[in-house]
1. Which structure, out of P, Q, was helix-only ellipticity at 222 nm (-39500 (n - 2.57) for each DSSP H run of 4 or more, over all residues; to 500) derived from, given a value of -22000?
2. Suppose distance in nm of label points 7 Å out along Cα→Cβ at positions 172 and 188 works out to 1.3; of P, Q, which structure was it derived from?
3. Comparing FRET efficiency 1/(1 + (r/R0)^6) of positions 100 and 140 (r between Cβ atoms, R0 = 25 Å, to 0.05) across P, Q, which structure shows the greatest value?
4. Here semi-axes √(5λ) of the Cα gyration tensor in Å, for residues 60-123 alone has been calculated and equals 35, 15, 10, so which of P, Q was it run on?
5. Looking just at distance in nm of label points 7 Å out along Cα→Cβ at positions 28 and 204, which of the labels P, Q belongs to the structure with the highest value?
Structure P
Amino acid sequence: MGVRRSVLLECLIAERAGTSQDGVLGELRRAILDGGVPPGTLIPLAEVAEVFGVSQIPIREALKTLVAEGLVSHRRNGGYTVALLTAQELREMYIVRETLESASLTAAVHNATDTDRATAVIANQRLEQAIRDGDAAAYHRGSRQFHAALTGPSRMHRLLHMLEAAWNVTEPVQSMVHVSPADRAVLHADHRAMLEAFLAGDVAALLAVSEQHASRLNAVIATLPRNTGLLA
């Protein structure tokens, strides 16, 4: 029986990366964050290097960076794998995301321009379309874009960088893909309420519904199936 080929290799687009260190790093990160590479997936150094047409040195350096970002795990004599979170670690990262997002929303409301508000409206429309289409993967992607549209106008760049990093750690699990359609609908009702408060410039209402959304989201995350292999 042959050795199973790592699914990561099928997700890499070498032409997009080129052969630069930053290009290789960016393409590996993109492949992991896109959700096509499940947590726990082996990352074979030699084969990845062959895909990019480079030596193993830039691949190893890129993977070290991804280890520091929490996207990749490394064990001595065990090689590199896409990081596999425990259920508790996933819950903790959602709490981190909630805390950072909440800290940015007041400034986001005060700083938002007409362009920012239009961006939030468009992000919500994409979520509505994903709900109508029953497209769980599109909803998952759209949910991140929607939250980014609400927090981005804060212009709190260091905080937003930390929020992006925290979100990245949870991304390979693809949480919203694995919740029920009914749960997605309930969570999206919160999104609509958040958008209304954001557009109205009502900070108190936005913070209140954001807190409610986070509580509901944490409850849903706690019920994610454990037999998918996505969590340790």
Structure Q
Amino acid sequence: MRNLLKFVATLIVTFLVMFAFRALVFTICTVPSGGLGPTLKQGDRVLVNRWSYGLRAGGTSLFPYERIMRSSVLENDVVVFNDPLDTIDSVSDKPVFIGRCRAMPGDTVWINRNTPFVIPGRCTMVRVEKWNVRLICNTYIIHEHRNAKVHNDTLYVDGKETHCALFSQNYYWVESLGNKNLVDSRYFGLVPESHIIGRAIAVLFSKDSRLPFYDGYDVNRIMLSIK
């Protein structure tokens, strides 16, 4: 009986340590499709450092979003983040995406050949133009939870005509790692800082989920660094 209790206690402690490790230090996400090649492939189990940009905390109706030991996302970082278009679930429950940061607050991206767009941030005011008014309006509505609308190409925020947009958090332009999967900022718009989980640092292992647990491993991808 005593040995059984020791075993159960050890199992519980191990579970709690693993849970805390995943919640506070690293987490693992699985690449669900093959559209992120050549950097990642379907079945990769990716190790994500939650402290790369500061540990994300809060973000619920009870506790406001905050970062512990905040640091900046850098251009070309491979970041893991929650779906920016999901307006139903809480941030941490939204589907997880992965992509490469192509532009930070203050940087200019070209949505197409003739439409430059400056990435907004907490300290970066963006001029509202005809070609970016819809994107800015959607960002206000979805991520800033403001009353925004567009009428005759003019943006109104909380009932006031707005020509320069200023936001409460930083935003990023994230693009797919490959050319096959275009579910990125060209599709869902800006990624808010509050949705970023951390930086993808390595492929722990890769496994074909369609095969039994003892088969389908790619030994060439074990602890493969992500750059």
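1. The correct label is P.
2. Q
3. Across P, Q, FRET efficiency 1/(1 + (r/R0)^6) of positions 100 and 140 (r between Cβ atoms, R0 = 25 Å, to 0.05) peaks for P.
4. P
5. Result for distance in nm of label points 7 Å out along Cα→Cβ at positions 28 and 204 over P, Q: largest is P.
Taken together, the values in this text are just the output of simple stated rules run on the coordinates, not laboratory data. All figures in this text were calculated on a predicted structure; none of them were measured in a lab. Cβ atoms are built from the backbone, for glycine too; each structure is taken alone.
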